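**Student:** Several structures are given next for inspection.
Only the coordinates and a few stated rules stand behind these numbers; no lab work does. Keep in mind the model is a prediction, meaning the values are calculated, not measured. Cβ atoms are built from the backbone, for glycine too; each structure is taken alone.
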Structure I
Amino acid sequence: MYRILIVEDDAVIAKEIKKHLQQWGYEADCVIDFEHVYDEFRRMEPQLVLMDIGLPFYNGYYWCSEIRKRSNVPVIFLSSASDNVNIVMAVNMGGDDFISKPFDLQVLTAKIQAILRRTYALASQLSVIEHKGLRLNLNDTTIVFGEEKAELTKNEYKILQILLEQQGAFVSREKIMERLWESDSFIDDNTLTVNMTRLRKRLEDIGVYDFIVTKKGIGYGVL
């Protein structure tokens with residue numbers, strides 16, 4: 001289930017979008033505290049953000065730039081200011097699409113589906129995920145770096161896959177454990193720590209150092 005964060009200060013519009021997305025099977029949530037939008041983003045760890053431009057405290061461009069400092073998650077701007085200047089600004093600030101208000105919810109859904117498919121679904125069809133010269137083979141759960149190759153355990157492989165799928169962002173320990181539970185891999189907090197230590201050791205064994213970054217209180221990432 002994809003998670004979508006709605007950053008819209010019009011409560012009526014936000015509620016309508018949330019209800020519609022939930023009917024389509026998405027996990028949707030609305031920002032309430034517009035002074036701390038990034039905190040809400042970090043808490044939910046969404047796969048897509050719907051971002052209004054005119055917001056209290058800081059506008060949508062600001063929050064998009066804050067997200068882009070740490071994550072490549074798709075951002076769709078929503079705004080009644082649909083002139084060329086705003087559209088260009090939205091793209092330059094890291095937006096992936098721009099939808100003018102008022103909009104049809106079916107059109108919004110179609111755009112969301114297209115971006116999610118392009119960003120995630122097609123990537124899942126790949127047999128290899130590569131980052132900074134390291135290749136994770138999805139068919140045989142091995143990693144390759146230069147001439148070196150190593151086999152991963154089921155949990156090590158899944159953890160690395162999760163992190164590589166979210167390149168440029170930090171993934172919380174809770175989200176990693178949730179994903180592992182979904183695949184029937186029993187793992188608790190202590191088990192995750194042990195597996196993360198072993199995974200780092202396997203990476204170092206083939207010459208890959210400091211690949212997984214830990215951010216205290218947030219989680220893990222490959223940047």
Structure II
Amino acid sequence: MTVETIDLDAAGVRALNRRLQGREGPVAGRHFIVTNAKGRHALAAGLTERVNVRIRGHVGYYCAGMNRLADVTVEGNAGTGVAENLMSGAVRVTGDASQSAGASGRGGLLVVEGSASARCGITMKGIDIVVGGSIGHMSAFMAQAGRLVVCGDAGAYLGDSIYEAEIFVRGRVESLGADCVEKELSAEDASGLEALLAEAGMDGDAARFRRYGSARQLYNFRIDNAAAY
């Protein structure tokens with residue numbers, strides 16, 4: 001296996017992304033190690049090939065955003081918007097993530113081994129997100145599709161104005177947002193959850209999780225519900 005190391009102190013962010021995006025030669029199937037991340041923003045963004053990227057150190061805003069097919073691992077913490085608009089592939093953060101992790105994600109898998117801040121999974125549209133710790137307030141706001149799995153606790157207003165996404169929480173939920181309710185955890189739900197936890201490399205008994213989703217009362221405007229909008 002050929003591994004290419006890119007030192008950001010020498011190459012810079014623009015050169016890194018050009019290389020990972022295949023603008024300077026074929027990259028499909030290749031493995032990259034990125035050193036000296038030092039909190040830089042927009043690392044490994046816009047990738048469209050099946051590449052494996054390991055970033056050593058903490059990253060800034062929008063790391064691994066708008067990715068398709070790539071497998072990106074951050075060996076540290078991630079700033080705002082990690083894996084934003086992820087389309088396929090996988091992104092893993094071995095530490096904690098700031099706000100808006102996985103925002104607008106359309107597919108693929110985001111794993112945060114630590115905790116995630118506010119607005120985790122907002123407007124998610126098909127992405128699967130697994131958080132090993134806890135998440136902050138307003139997570140899964142207007143989430144349309146996909147699954148958000150939280151092995152710890154969830155902050156206030158979870159799932160506010162949710163559509164058809166599913167939320168699974170093992171710990172305590174501070175409060176639910178508008179139109180979000182607890183639902184039955186069926187055997188089929190538990191089986192799917194166990195498979196997702198295994199894919200994410202997380203230990204957990206699916207039976208210990210609670211499932212949340214839309215009450216489907218806000219799909220269309222009703223004057224009786226005006227105060228909830």
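**Student:** If you work out distance in nm of label points 7 Å out along Cα→Cβ at positions 27 and 59 for I, II, which one comes out largest?
**Tutor:** Top value of distance in nm of label points 7 Å out along Cα→Cβ at positions 27 and 59, among I, II, belongs to structure I.
**Student:** Among the shown structures I, II, from which was the value 15.9 of mean count of other Cβ atoms within 10 Å over residues 131-138 calculated?
**Tutor:** Among I, II, the structure yielding 15.9 for mean count of other Cβ atoms within 10 Å over residues 131-138 is I.
**Student:** From which structure (I, II) was helix-only ellipticity at 222 nm (-39500 (n - 2.57) for each DSSP H run of 4 or more, over all residues; to 500) calculated, if the value obtained is -12500?
**Tutor:** The read-out comes from structure I.
**Student:** Who wins on percent of Cα pairs over 23 Å apart among I, II, i.e. which is largest?
**Tutor:** When percent of Cα pairs over 23 Å apart is computed for each of I, II, structure I gives the biggest number.
**Student:** Any idea which of I, II comes out highest on relative contact order in percent (Cα under 8 Å, 6 or more apart)?
**Tutor:** I
**Student:** Given a computed value of 3.8 for distance in nm of label points 7 Å out along Cα→Cβ at positions 43 and 179, which structure among I, II does it belong to?
**Tutor:** For distance in nm of label points 7 Å out along Cα→Cβ at positions 43 and 179, the value 3.8 is produced by structure II.
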